Structure P
Amino acid sequence: MLDPARNWILNPSDFAFLWEECRRCFYLKVADNFPRPKLLLPKIFKIIDTHMKEFYAGKPTRDTMPFLPPGVVVAGADWVRSVPLAVPGHTSTCAIRGRVDSVLRFDDGSYGVIDFKTSGTTRRQTELYSRQLHAYAVALENAASKSLSLAPVTKLGLVVFEPDTFSGGSNGPAYLSGPVNWVEILRDDSGFFAFLKEVLDILTLPTPPDASPACEWCRYRDTSRRTGL
C-alpha cells in the first residue's frame, strides 16, 4: 500500500501526451520509477527551437513579439521546483519540478511563461500544453527554497512558427520561412488543480490502473510476458 501522505514529484512534460496516451504508463513512471524507453525526436525540431530561443533572448517584445505586452525574455531552459502543493481531496501533496521553456518579464513587473512550437497546434494539443504552462506558472509563484521564483505570472501561451516556404540557391544557404503566431492560454488555476486531483487519484491507487487499449508500449510488454520473448 502506498503512503497516503506522500509528496509526489511531478514533471510538467508528462502532463500532456504521456498522461493522455496511457494512465498506466504514467503511473509506472511516477510511482514505480519505470519509464518508457526514450524516443529520439528528429534533430531538426531541436535545432529550430534552439535558434528561436537564441533569437528572442534579451530582445524587447515590441520588436519581436508585438502580440505580447512590453517586456523581454529573461529566462530559458531553467529548472523550476515548487513547494509541496495541497491538492483538493488528498492528504498527499505534489511538487512540480521541470525545465521551463522561456519566461518573459513585462515592464509592469509581471511575468509570462511561453513555449516555442514549430508547426501548428490543434485545439486539443493547446489544451494539453496548457497543463504544462500552468504547472510552470504555479511552480514559479510557489517556488521551493533556492529555486527560480517569479511572480505574478499573468500571461501564458505558445509562440508558434509555421514554416510554409522554402527558398535558397544551389550554391548558397537555404531558408525556411513562415508566420509566427501567438496562441493565448487563459490562466485557470482551479482547472489546473482539478487536473492535479485526477493525477493523484491515479497515483495513490495501490496498483497500476488498466492500460489504455491504444497504448503500444503496454501491448508490447504484455505480449513479451505472454510469449516469454
Structure Q
Amino acid sequence: MKSYGQFCPVAKAAELFCERWTALILRDLALGATRFSELQRGVPLASPTILARRLGELAAEGIVERRKERGRRWTYHLTPAGHDFVPVVMALGEWGQRWSRRELAEHEVDLGLLLWAVERGARPDIFGAGRTVIEFQFPDQPDHKRRWWFLNEHGRIELCLEQPGGEVALHLRVSLPDMIRIWRGDLSLGRALEQGQLEAHGECAAVRALPRWLGVSPLADVASRRAELPIA
C-alpha cells in the first residue's frame, strides 16, 4: 500500500480507500457478500491474488475481519471501522450516478456483473417458500450466454447456468444494455415493459411480482445532472 507521506487524516484515509478495487470490495461487503467467491464476482477484472492481497491489507488495518465458519472456508466482514466507510462508498456512488452517467462504452457492458447484481439484489421472499424459476433471455448475446435462470426457493435465490428443472414461472427477454439501463435507473421497469425493450411472459402472479422481485441499484432514484456539466 503506497503512502502519501503526510500526516493529514485525509491522506491517511485515502491511502486505504483509494487503492484500486478497495472501494468496490467495501461496496460488496456492505451489501452482504462474505465469501471470497462472492467478492470475486463483484470485481471480475481483479485477479484472485490481487483480491486476496487487498483483503489482507484491509484486515491488517482493522477495516475487515476474517472469520472461520464452522466446516467452511474463511468469510469476510466489515468491522466498525469498515462500516464507517460505507457512507463514503454510498456518497461516491451518488456522485457517480448524478454526474458521470452517460451511454455505456462497449467494455462496460458486463453480463457477469449484471447477473451478480440481479442475484444480490432480488427479493426471493416475494414468492414465499415455494419453488419459483425465472428465466432471462438476452437475444444479443452468443448462444452459450443467452439464457440464465434464477431459482427462488425458501426465501433464497440461486443463479443457475442450466435449467434447474420444473416449470418456469416467468420468462424475461431483454438486451443486455437495456437490462443494465433498467438496473441503473436510466430506464424504468414500467417504461421498458410498455415500450417493448423488456418482454415478460408467464404466470400472471409472477408477472405482477416482477417489480417487487427485481432489485435495481439502490442509487437508481438519484437523478442525473450530467447535462449541466460544461463538457467541451
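Every number in this text was worked out from the coordinates using simple rules, so none of it is lab data. Please read all numbers here as calculations on a predicted model, not as lab measurements. Cβ atoms are built from the backbone, for glycine too; each structure is taken alone.
With distance in nm of label points 7 Å out along Cα→Cβ at positions 50 and 106 computed per structure, which member of P, Q shows the largest figure?
When distance in nm of label points 7 Å out along Cα→Cβ at positions 50 and 106 is calculated for P, Q, structure P comes out on top.
Consider the structures P, Q: one of them gives 22 for relative contact order in percent (Cα under 8 Å, 6 or more apart) as calculated from the coordinates. Say which.
Derived from P, not from the others.
For structures P, Q, which has the highest computed value of mean count of other Cβ atoms within 10 Å over residues 146-153?
Structure Q gives the largest value of mean count of other Cβ atoms within 10 Å over residues 146-153 among P, Q.
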